[in-house]
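Colleague: Following are the structures in question.
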Structure 1
Amino acid sequence: MRPNPVFVLIQTGFLGDIALGLYSASLLKESIPSCTIVYVTIPIAEDLVVHAQYIDHVLIYDKRGQHKGIRGILQIAKQLSMYTPEAIFCLHRSFRTALLSVLTHCAYRVGFTISPGSFLYSQSVQYRRNCHEIERNQDLIQSYIKDESLQKTAPIINIEQSFLLDTDSEYGIIVIAPGSAWNTKRWPEAHIRSLITLLIEQTEYSIVLIGSKQDKDLCQRSIPFEHMRIHNLAGSLTLTQTVSLLAKSNVLISNDSAPVHLASLANCPTIALFGPTHPAFGFGPLAKKSLIIQKDLPCRPCSIHGQKECPLQHHACMETIEPQEVLVNVLEILSHTQSHPRNP
């Protein structure tokens with residue numbers, strides 16, 4: 001190994017996967033402080049990755065835009081080869097990632113055995129099931145560093161800009177993330193409206209709904225009534241600002257989606273609602289005091305990612321998670337965080 005090795009991490013999957021990939025960067029930097037880390041990711045994640053403390057260079061791979069097709073892969077491979085990487089860790093399980101790694105002419109390219117194009121790797125690692133994704137990614141790192149004592153280190157997101165939340169947060173903040181790219185992962189809007197009503201009635205916390213621009217209307221429909229303590233910030237925050245908000249918040253309520261992993265980066269206690277998917281797949285919350293709500297049904301899990309509609313047309317896995325059950329768990333988490341007395 002060179003004295004100042006360059007390591008490349010490639011993760012161009014979903015936003016949550018990209019956030020979890022930052023743990024691998026922390027692991028490498030803690031193990032070899034003199035190393036340089038290049039993170040290859042997609043445009044939507046740029047704001048998050050550039051603010052990750054242990055990332056030295058970010059290479060944006062717009063695989064569905066300007067870098068689409070083989071010409072785009074060659075362009076990115078050429079840019080990567082200029083770093084003369086010591087090793088490439090292919091976190092994303094795709095043929096495109098495998099091809100990109102081999103075109104950089106790096107001698108050590110490691111990915112998972114189940115990845116399409118794994119024959120292009122110089123080293124393949126068994127994909128462990130029933131463990132967290134960051135542990136599987138750690139297996140890739142250990143294949144090169146050969147240190148069984150490696151311990152996961154939480155990534156640090158640097159907040160360069162001052163971020164002031166324009167909400168009444170005197171008593172604390174409860175964040176709700178209703179959206180998902182997959183409809184079956186979403187908790188019903190009626191349940192969210194009921195939960196917000198209960199939270200307004202029984203606490204003095206501000207309720208903030210977050211998501212992408214595409215989630216703005218969904219969040220608005222999930223608000224039962226206008227109230228000075230209810231705020232729809234969907235589409236209004238950058239990813240870094242979202243992490244900053246979560247770091248200041250008392251609890252996040254979310255389905256199995258990217259906000260769970262952003263909350264892990266912020267160590268914000270999370271209530272994760274699992275329906276068509278299952279935490280055994282390896283994508284549960286990592287923040288302290290977090291918990292999971294799921295129902296034991298014979299039809300679940302029905303998908304590793306979720307689907308556009310329930311195959312059985314009843315969506316019982318999410319419908320049967322009652323607002324009152326979520327409320328009880330929210331209040332339990334709040335009882336173990338900073339005290340926020342109600343107004344007299």
Structure 2
Amino acid sequence: MKPDLLGLMTTDLPAPASRQSLSPTWLLLAEEGRAAGWPVLFFHPHQVSLASNTVRGYLLGANGAWRHGTAALPQVVVDQVFVHVARTDARYATVKRGLIQKGARVVNPRLPDKRGVWRTLLQSAALRPHLPESSALHSADDVESWLQRHPSVFVKPVRGSKGRGVVRITRAADGRYAVAEGKEQVLGTAAMRKMIARRLGREKHLIQQGLPLVEADGSKIDLRVVLYRDDSKRWRPVATVPRVGQSGQAVTNLAQGGRTESLAWLQEELRSQCLPVPAREQIEQVAVLTAEALTPLRPSLAFLGIDIGLTTDGGLYALDINPRPGRQVLSMDDRRNAYQYLIGYCKTLL
């Protein structure tokens with residue numbers, strides 16, 4: 001294999017002995033890399049040899065067949081390792097650190113936890129009007145005091161992803177607390193405080209203002225905007241997709257049973273409820289502002305998924321940031337555009 005390759009590090013690969021093909025998504029990226037004159041080498045972090053400066057991986061051959069072999073370490077590596085693996089795999093951490101020490105540019109590094117992300121976002125004056133109030137959660141006292149000024153609050157694990165562990169808490173009419181994590185339950189004060197203490201005993205959490213988000217038949221709606229940087233290092237939206245949560249669910253994530261809809265569907269839904277209809281450009285501008293605010297924190301960020309909330313009065317808010325956005329919301333055309341941007345951006349790092 002030629003040494004001049006763009007590397008993509010991922011655990012989403014078949015075992016070499018299985019003779020299975022790589023996913024259609026990786027095939028599309030490989031084709032775009034070849035068209036740009038920069039073949040893409042797909043490799044598992046455990047297949048890197050820092051001692052010999054080599055890596056074993058997959059390369060798309062001229063005949064369209066995948067070849068598995070050994071190459072020199074790429075100069076630029078796109079990190080596509082799943083977040084949960086990145087947090088728990090010590091060997092991955094060693095390999096990534098070694099690649100950087102050997103001069104490789106690793107694209108799309110991990111972000112800090114949610115507290116660090118929100119502290120960074122608040123530094124942007126342009127973005128601040130589009131941010132719900134958020135802070136570190138210290139105890140159940142915070143929940144009680146926040147509910148005195150907000151109709152609801154969200155409690156989120158600072159290292160959570162895919163909507164896992166997110167709880168919505170509202171004050172019930174009888175003074176108890178309606179707690180929604182999947183199925184809703186009503187807790188008394190003592191039970192709510194015990195639940196918060198138990199969560200904080202396991203991991204740190206963020207508390208965030210609940211917003212009057214648009215709903216459809218009792219299901220929350222938000223939008224996932226996927227952005228990639230291009231060959232001028234600008235953030236470019238490649239997809240803006242409404243997501244609808246299951247009825248009663250606190251989140252809209254697909255991993256938690258949510259579904260996607262089209263922008264045309266959302267516009268019609270808003271009109272049927274006589275609610276403001278924001279232009280796509282307005283939605284994407286909030287996402288771009290969010291990405292731009294994070295870029296100084298991690299200058300080699302290359303792609304992000306930004307969740308945008310739409311309130312009943314037409315407000316637009318950045319709700320969450322995903323540095324490894326799932327590809328389920330992207331059409332094949334979206335992915336092709338995304339990979340063209342990605343390759344262009346990676347070339348700026350050479």
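Here, each number is a calculation from the coordinates, and none is a lab measurement. Here the structure is a predicted model, which is why all the values come from computation and not from measurement. Cβ atoms are built from the backbone, for glycine too; each structure is taken alone.
Colleague: Work out distance in nm of label points 7 Å out along Cα→Cβ at positions 112 and 320 for each of structures 1, 2, then name the structure with the largest result. Kindly include the intermediate steps, with their values, before the conclusion.
Modeller: Details: 1: 2.9; 2: 2.1.
Between 1, 2, the highest calculated value is found for 1.
Colleague: Comparing distance in nm of label points 7 Å out along Cα→Cβ at positions 192 and 296 across structures 1, 2, which is largest? List each step's numbers first, then the result.
Modeller: Details: 1: 3.0; 2: 3.8.
The structure with the largest value is 2.
Colleague: Same structure again: If distance in nm of label points 7 Å out along Cα→Cβ at positions 96 and 328 computes to 2.3, which of 1, 2 did it come from? Present the calculation step by step, with values, prior to reporting the outcome.
Modeller: On the way: 1: 4.5; 2: 2.3.
The read-out comes from structure 2.
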